[in-house]
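K.L.:
In what follows, structures are represented as structure tokens.
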Structure 1
Amino acid sequence: MLVRGYRLRMVLPECNHFATTANAVAELADDAREVFPYLNAVLPNARYNPRGPVLILNHEGRRIVLQPREAAVTRLEDEPEARRVLDWLLETINRTWEGRAAIAPSYQATRELKLLDVYRLLPGGNCRVCGEATCLAFATRVVRGEADLTACGPLFAPGQERNRDRLLALVEGAG
């Protein structure tokens, strides 16, 4: 076991006094930095910055920022939900750490996928083939890791090769 537990603190977003969700900050009982390259290798859409060191990931629509001795989670309803997400995180950290012998660690830094970069490369037209009302809504879901580019049929039509290749490279580069 790498991380034995955490101490939780709930915080309201300071920039929005009308926020309906809270954030959680967990002080980790142990330093988790050694597992970051392994988590980077196994968690889809994880973004790793080895110089931080910091690992950023999305889980169930929440952003988790993991630092060596701290984890912050956004968009939580209450403390029980915060504990559920943080318990998942600790279980994932410890399970990954225990299985690290079978995992090739990834020390590759990944860059953040930006909403407008994705949106600009989509064919446009708000055709709703992807199931979203607009291309912007679809791009938002792609950036959050909630939708796959293959849902955009027009992106895979003849004449879209250049934008499709650039968009696929962007998504791949972001993990």
Structure 2
Amino acid sequence: MVNRCPFWTEELAAAVQTAESFSVVAEIALRVLRRMPTPISQLCGPISTGGLGCRTRNEHLFARCVAKLRAEGLNPFDQMPLQIGFNRLVNEWQQTNGGSYCWPIMEEVYWPIFVSGLIKTTFFLPGWETSTGTRWERRTVKDLGIEVYEFDRDWYSQIIEELTGAVD
């Protein structure tokens, strides 16, 4: 069982599910971040493109890696609850934008998160370069002076081993 972030309340998680826009999702994310003790870290890695080649597998891996950072005392922002709101909003966006990459996730959600100054460090999963959004995140956090670290490969290998066969 993945240890969920204690700073996501039921109210905030429900608000993500009914968010009418990406900017509303960003406002909710910032509310969660403001509830967290500092310094706050953020995991960056493939979810919708790249990574393990499947959104479901990427989400399971991402959630486990966030939990590992939390267990190591690195105070990560848990982005997984945002995915519920993203999935619906992305589907709506792609219907009118031809199925291309949904840049509003980066520009309207993650940009405000990064420029808020609340995120102090980032941890990039192996294979981050296979993801369109994660390549944008890496450039952006470097430009903003946010610390960039690679997610520990031993932790990553152990998590991959634990997930093998569990998400088929």
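Every read-out reported here was derived from the displayed coordinates using simple, explicitly stated rules and does not represent laboratory data. Being a predicted model, the structure only gives us computed values, none of them experimental. Cβ atoms are built from the backbone, for glycine too; each structure is taken alone.
K.L.:
The value 58 for percent of Cα pairs over 20 Å apart was derived from one model only; which of 1, 2 is it?
P.N.:
It traces back to 1.
K.L.:
Quick one: distance in nm of label points 7 Å out along Cα→Cβ at positions 29 and 61 came out at 3.2 when computed from one of 1, 2, so which one is it?
P.N.:
Structure of origin is 1.
K.L.:
With helix-only ellipticity at 222 nm (-39500 (n - 2.57) for each DSSP H run of 4 or more, over all residues; to 500) coming out at -15500, pick the structure among 1, 2 it was computed from.
P.N.:
2
K.L.:
Relative contact order in percent (Cα under 8 Å, 6 or more apart) was computed and gave 30; which structure, 1, 2, did it come from?
P.N.:
Computed on structure 2.
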